[in-house]
1. For which of P, Q does relative contact order in percent (Cα under 8 Å, 6 or more apart), calculated from the coordinates, equal 38?
2. Suppose you compute distance in nm of label points 7 Å out along Cα→Cβ at positions 33 and 49 for every structure in P, Q: which one lands on 1.5?
3. Consider the structures P, Q: one of them gives -23500 for helix-only ellipticity at 222 nm (-39500 (n - 2.57) for each DSSP H run of 4 or more, over all residues; to 500) as calculated from the coordinates. Say which.
4. Kirkwood radius over Cα pairs in Å computed as 13.3: which structure among P, Q?
Structure P
């Protein structure tokens, strides 16, 4: 199994680091998950919600880096 890691993406002639794309996808996913976390009342279970969201963001960036 060969991984094709591209450190730089060409988006319409603009060279963008793949990390920026992965971070953007993670932020978009977190924005989608935020209302879902509010609906299931995650605040009563999670002590520090901003810290939990940051941890989730880091995990999502890592997941997108591995998968993409």
Structure Q
């Protein structure tokens, strides 16, 4: 990611929050990145990114089911 020079307490942008949530959905997150996220992520951004991620996951699953049942 391009946010390697962030200091503790600096809030991250919505796009970097989306990237952090996406890696969390996959389950591939380094401990150092997690520790940095705990102090830098905006909770509102995390909720919005989580809802977007869930919506994309559900849409993907529904699309796969529709494709498989043709």
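1. Numbers: P: 32; Q: 38.
The read-out was computed on structure Q.
2. Details: P: 1.5; Q: 1.0.
Answer by label: P.
3. Details: P: -21000; Q: -23500.
Of the structures listed, the value fits Q.
4. Values: P: 13.6; Q: 13.3.
Answer for the origin of the read-out: Q.
A short reminder: the numbers here are calculations on the coordinates, not readings from a lab. This structure is a prediction, so every number in the text was calculated from the model and none was measured. Cβ atoms are built from the backbone, for glycine too; each structure is taken alone.
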